[in-house]
Structure 1
């Protein structure tokens, strides 16, 4: 494991084994952060990202933890404490985005979706506080979603969870000020590699929404917004939802 440089900032990204999470990890590494890669079960993918960052000369640490389990989250934060002794940025990216008609959404699917998106973000944010309050650049960045603002068919659990994440962002912005900023990045239609275990192969709303820029976004473009919010340039930005959607949604 690459050794942390003096005063090097540390970021933790949940659900960082692929797609947007992986892109965020790489973007933060390029900005000089050491990066903690969290995965729940995809250990091989997580280790691959760690290896990629280490090859760049970036300190990287793999933490296997279920963000819906408070004790597992605390163990992850304890590992960060013991290895590096600091945490400056938390990116709550882990999510489930399956689709199902409302009358077919099981209680298990409902609870699992809210648990990963909302419980996970809350547990991680709460457990990170002892470390983040020591940072002069503390930032919590939640990864939301387009349908939290537009609604969508066959996604009552996902829309509810992502909408709740906006509320959590605004609540934490109050509770953690003035030392820690809290914002939400809301991606629109992003080209990603889809895993049937956590997301529908082709979301229904993709056929109905059309970006003004006439293309889908990239995971790297979402990551660019995250790195801005994690930087010194965004210290006067908190409690905000930053849309990265190519003009698909033009709400406030």
Structure 2
């Protein structure tokens, strides 16, 4: 897929630019992007289809217009872009700043000129992973391990969905990560009900059980337990989301 980046935002406080893409390699019916696209929104595509996409020269010009310490690519799934390798090379070797995948499903890791990635690991159970994403579990875990051993700064997250990706699966993912390093940051996100799906938001007690289970294995376990309204406006909870559009 070409021409998938449609928006660039910038944090003046943190000197971070974020390139946002449209599209994904997975087909997840419970994806939180469907909170915006609704029950009839197509899995694998972020909300809604942008009216325009940015060319490589436009992206480079926007990044040159602000002082930077870091550039983040996120989506959707940023690795669907055929232009991503060129942009990573530009960020690392022309701008001379850190390049991260701020959100990725891990299906195309590692990549040259990439400093780190935050990988959303969907499930531990093979059958659930295949049903959830349309892709085999082994691909993601193998890629995460390869990126970690390549020296990338790796983080992981999971959406905790009681009755689907339950406490046992979340803890199993944490235990697997700990085999690589107990220092890998792990974020547990409480499921936010998506239109048309049968699963419910976890209770406070369920969230605590998932967090406590993972903290048996990993030193840096955080969690979020948002409502759908909170998820649609994160600026009140985290000033990293206070940004302005630069392209």
Of the structures 1, 2, the one that 25.2 was derived from, the read-out being mean count of other Cβ atoms within 10 Å over residues 8-15: 1
Parent structure of the calculated result 2.4, given that distance in nm of label points 7 Å out along Cα→Cβ at positions 104 and 120 is the read-out and 1, 2 the choices: 1
Top of 1, 2 by percent of Cα pairs over 17 Å apart, for residues 72-167 alone, largest first: 1
helix-only ellipticity at 222 nm (-39500 (n - 2.57) for each DSSP H run of 4 or more, over all residues; to 500) from the coordinates reads -12000; which among 1, 2: 1
Structure responsible for 51, 35, 35, with Cα extents along the principal axes in Å calculated and labels 1, 2 on offer: 1
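Every number here is computed from the coordinates shown, using simple stated rules; none is lab data. Since this is a predicted model, take the numbers as computed values, not measurements. Cβ atoms are built from the backbone, for glycine too; each structure is taken alone.
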